[in-house]
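I've put the structures underneath this note.
Every read-out reported here was derived from the displayed coordinates using simple, explicitly stated rules and does not represent laboratory data. Predicted, not measured: the structure shown is a model, and the values here were computed from it. Cβ atoms are built from the backbone, for glycine too; each structure is taken alone.
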Structure P
């Protein structure tokens, strides 16, 4: 795997190399579609899956790198929670200007964690990275200046989300930033249906069949509980953040930041 120049933005280059295995998990009819899980099958095709399924993913990863440049502080931790194969982790590693930091990536998928550390190690960067198999809900957090939840909170049970964000708020040092990327569901049915249709069109344009789209939707609907963008904003304010801003949106995929 090719190294990036120092201080470059990796974007989703980790997720776009030519050797990526094509996602065909839902290409054949399934009698009963099981709930989606980040298992070995998903880990094997995740680079292709994320590129073909999430509009604007590379731009969000780019933004995470830029925000890390601005908000990372010396002698703190930088967390990537739900790190999967480490795209956000790499953006932080390549763009952290602060001294004596440690990047900690956490995921509860053994399949993802086993691959992530090797992927991250293949890229240059001055900041050490530690990838851990753990539950972000029960993890004890050390003082941090950057915390990333990149399409992670939506898989946490709704009743646990505010408490988790409260704990992350307390872990952040003054001036620290939390970056929250989420797929959202809007309360206006017309607008929400249109956004969903546009997302499905995006997937068709990227080669997914109607069968794949419908079976993936059935698999994920029981494990991914969506909030509206307003609900996310209100929750971030409620736990104490001073500055809360949505900085990116592409259809129903968003990214926001909250500064302590």
Structure Q
């Protein structure tokens, strides 16, 4: 019986743990894995019981990027794989955007290596906690294939020169260095990694899910705007947020020095 390549575990506190479970292929982003991830994030976004998503992995690699054997097999087509490569890149880009567009905060919990599109996967998550033994790279230049799609997520997380260093050299980046340049938020020992991730997830899950969804959507939208437009947009978001039930409750609770009772609306 074939093992599930993506495990789903929803805990009582609304934290959904998605675990890449294709260790034999180093959790590569095969067509099957991309399909599973796309469906999982769509379901998480629509499920009111889910408050936070953790993306983790089993095995020695968090994710080694695209399945190069699968990609190479696509070259057998008369067009040398153009249509197949286009399809896979669209699937992968769709998953990365699904993470960003998911109204629930997504935290990557990284052990082992996260390379190429695997590094892109980490960079696409809202937050990331890494084991001190984790390593990151965009190594496409080693095989004549610049990591152009990983570049999109990477360049939106770290400063330009740091991103270009990773992309042009293909060198491995340690977890400590990844934290220094902003690719991950925190580094923990392997033994403490899950606890560190869960502490962050529980803290976020305790907030109003309406507020979190509003803020996440606004964060990514304003980032692409010129300054004046971003302020106009964010001001409108603040006005609508102020009129929301949970903002009224939260401000009232703060003034009255009590715990807020969220209705997620």
Structure R
């Protein structure tokens, strides 16, 4: 099992906090977000860890990690950023956004799921948006899944106003077979939609992981939803960070 952390973006909504450092180096409890994630992975014997860097990449230099540089991070988004480390997508891998912190119970549950493509979905998610003015609930990457936990719809908006079952937290697990599927559909769609709208993105280059998940579902590829209830936080805005500093009692051993 490998881990792959996407940490290329500047984190514009963190304003002054990311003027000098990338957002994955913000600290909670004296430890960077990136180191906190790495420590959780180490608890499960996951030491093959890759980080995709971009903004201020020279500041990200934790030992024991592999690094790939997204040299076009200002003009692309998470999906394309991930594929700068495509070489590492050759085995079972957990992929995470770099701006989340999570307890070990989430990884524990994810590792018991044996589907080829699995995403982590918080079904107790709405409380995360109480008094969260700078990142309102409309910005959540919402999920609808069936009774078999298979993904049906994912994105920030649904055209028919269906009620979401949960929120995608920014964590994915792929088996070796899952990486082959994901890579096949990435290149197929990149060749077809480069410079053109793709799913809900204005262009393929600006696509999120969620756009690819929806594409997979539309093409009848199963995406499993591993459901959790809280035990994670996203640090996307100054407000998020200040709230986390005020109440954060994160323990990776829970």
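For distance in nm of label points 7 Å out along Cα→Cβ at positions 27 and 211, which structure out of P, Q, R has the highest calculated value? Display every interim value, and only then the final one.
Values: P: 1.1; Q: 3.1; R: 3.7.
Answer by largest value of distance in nm of label points 7 Å out along Cα→Cβ at positions 27 and 211: R.
Tell me which of P, Q, R gives 22 when you compute relative contact order in percent (Cα under 8 Å, 6 or more apart). All intermediate terms of the calculation are to be shown ahead of the outcome.
On the way: P: 22; Q: 15; R: 26.
It traces back to P.
As an exercise: helix-only ellipticity at 222 nm (-39500 (n - 2.57) for each DSSP H run of 4 or more, over all residues; to 500), calculated from one structure in P, Q, R, equals -7000. Which structure is it?
Numbers: P: -12500; Q: -16000; R: -7000.
Working through the options, I get structure R.
Figure out for me which of the structures P, Q, R the number 52, 42, 29 belongs to, where Cα extents along the principal axes in Å was derived from the coordinates.
Derived from P, not from the others.
Consider the structures P, Q, R: one of them gives 25, 16, 12 for semi-axes √(5λ) of the Cα gyration tensor in Å, for residues 67-162 alone as calculated from the coordinates. Say which.
Only structure Q yields this read-out.
Which of the displayed structures (P, Q, R) returns the greatest value of FRET efficiency 1/(1 + (r/R0)^6) of positions 35 and 235 (r between Cβ atoms, R0 = 30 Å, to 0.05) on calculation?
Numbers: P: 0.75; Q: 0.15; R: 1.00.
Structure R gives the largest value of FRET efficiency 1/(1 + (r/R0)^6) of positions 35 and 235 (r between Cβ atoms, R0 = 30 Å, to 0.05) among P, Q, R.
Could you tell me which structure in P, Q, R was used to calculate distance in nm of label points 7 Å out along Cα→Cβ at positions 203 and 227 as 3.1?
Working: P: 2.4; Q: 3.1; R: 4.0.
The read-out was computed on structure Q.
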